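Peer 1: Pasting the structures here.
Quick note: the coordinates plus some simple rules give every number you see, no bench work behind them. Predicted model only: the values in this text are computed from it and were never measured. Cβ atoms are built from the backbone, for glycine too; each structure is taken alone.
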Structure 1
Amino acid sequence: MQILVIEDDKRISDFLIKGLEENNHLVTLCRNAESVLENFLNIQFDLIICDIMLPEMDGIQLVQTLRYKKIFTPILMLSALNSTQDKITALDYGADDYITKPFHFDELLSRIRALTRRNQFRQQENNSNKLIFGELEIDLDQYKVSINDEEIELSPREFKLLNYLIENIDKTVTRIQILNAVWGITFDNHTNVVDVYISYLRNKIEKRNKYIYTVKGVGYMFKS
């Protein structure tokens, strides 16, 4: 997932970048609102993490400006301000979520996952036959998969496997469950066909972002 971090405190930005990259996200850093408006309005991000206390234009003003310019990327606000009114103001001006400093990084990751799921559901409601996960788009009607509008050729079996993993998004599915759903095999006959096809899928769809995770000793998970 591609994330834009807007934070002027180097200590905090270094902490965010390190943690996000360790969790397989691609991070772009800006230290002020002006840089965002000048350089990044035409770049599509999956999420924006924005501090409120920025130099010159603050985070609330930036969020308001982004929404005015029809940038509807999910925005998670960071702030040391923890009053109810501060949170209400941020949300009313267009933020999607608000987390106060200091915070546990696991909570931040959980908020990111929740915002990502929510945004996916919005996109799916607007186009119910398409699933969008950052740069990855899946057209269920036409059995097409594309990355950044470049079509990726999948075999019917690969597509069925991908669709099954997505139907169970953020849940671990065992190899036996996959065999049953994708191949119609109801028992484990020691075949490694699941692992082979997972490898095929990874090679084709994970050009930049990682989606399919191995759960050691159990199976696989498609993470939002």
Structure 2
Amino acid sequence: MSGAQPAAPWRSRAGRAVGRALFSVPYRGRARHTDRVPQIGPILLVANHAGVLDGPLVYTLTPRPVTFLVKQEAFTGPFGWVVRGVGQIPIDRTVGDRSALAAAAGVLEHGGAVGVFPEGTRGEGDVAQVNQGAAWLALRTGARIVPVAVLGTRRPGGSAERWPRPRSVLVADFGEPFALAVDRSLPGRERLRAASEHLREMLAQHVQRARVDNGEAPDASDSRTL
């Protein structure tokens, strides 16, 4: 085994306590279908990315500790102290950050959960494109993938840099786990490209279904609210 191990349990408990405060007072955090998340074994959570609160929301509402790959720019100031303190992994998005990916692979190889926003940056959150790091992690470690649709974190028509309105309902909708379909006869780069496209399609389909199912005001049934 190589790379990092899952964060110490006390770090996860502290980070999730901060998240519960955020998503129960100024906002309303709601998780759907948490029963789909395997409780043991390596899993890779892949989520769409449209707003500044996507990472904290999924981190808090995932029903097991999760280590996220977080842009290295976030590891500054008070927020950076928190992110580093709860054991997240900084990644340089301007290059193929092998050390960050190796650290994430280590967490998975130790049976942990890793979270990735494969779109790479905030946008419309419709998963029109993905980077290849998430697929590489899944192929390298054999981890199952859990797609996560994040809803409500971006104001309609608003900038991806703005926080949602106070008291907004923010949703993390967990999809069915899947393994990447891979043609082993393909050369390495083509195999990774095909695996990345499979991941993109599965995540985009889940996000589309979740948006239809949840609508503008998600139904409180079949959900867990903080």
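Peer 1: Here semi-axes √(5λ) of the Cα gyration tensor in Å was calculated and came to 25, 20, 17; which of the structures 1, 2 was it taken from?
Peer 2: 2
Peer 1: While we're on this one: Out of 1, 2, which structure matches 3.0 when distance in nm of label points 7 Å out along Cα→Cβ at positions 61 and 101 is calculated?
Peer 2: For distance in nm of label points 7 Å out along Cα→Cβ at positions 61 and 101, the value 3.0 is produced by structure 2.
Peer 1: Something else about it: With relative contact order in percent (Cα under 8 Å, 6 or more apart) computed per structure, which member of 1, 2 shows the largest figure?
Peer 2: 2
Peer 1: A value of 0.95 was computed for FRET efficiency 1/(1 + (r/R0)^6) of positions 69 and 173 (r between Cβ atoms, R0 = 35 Å, to 0.05); which of 1, 2 is the source structure?
Peer 2: Checking each candidate, the match is 2.
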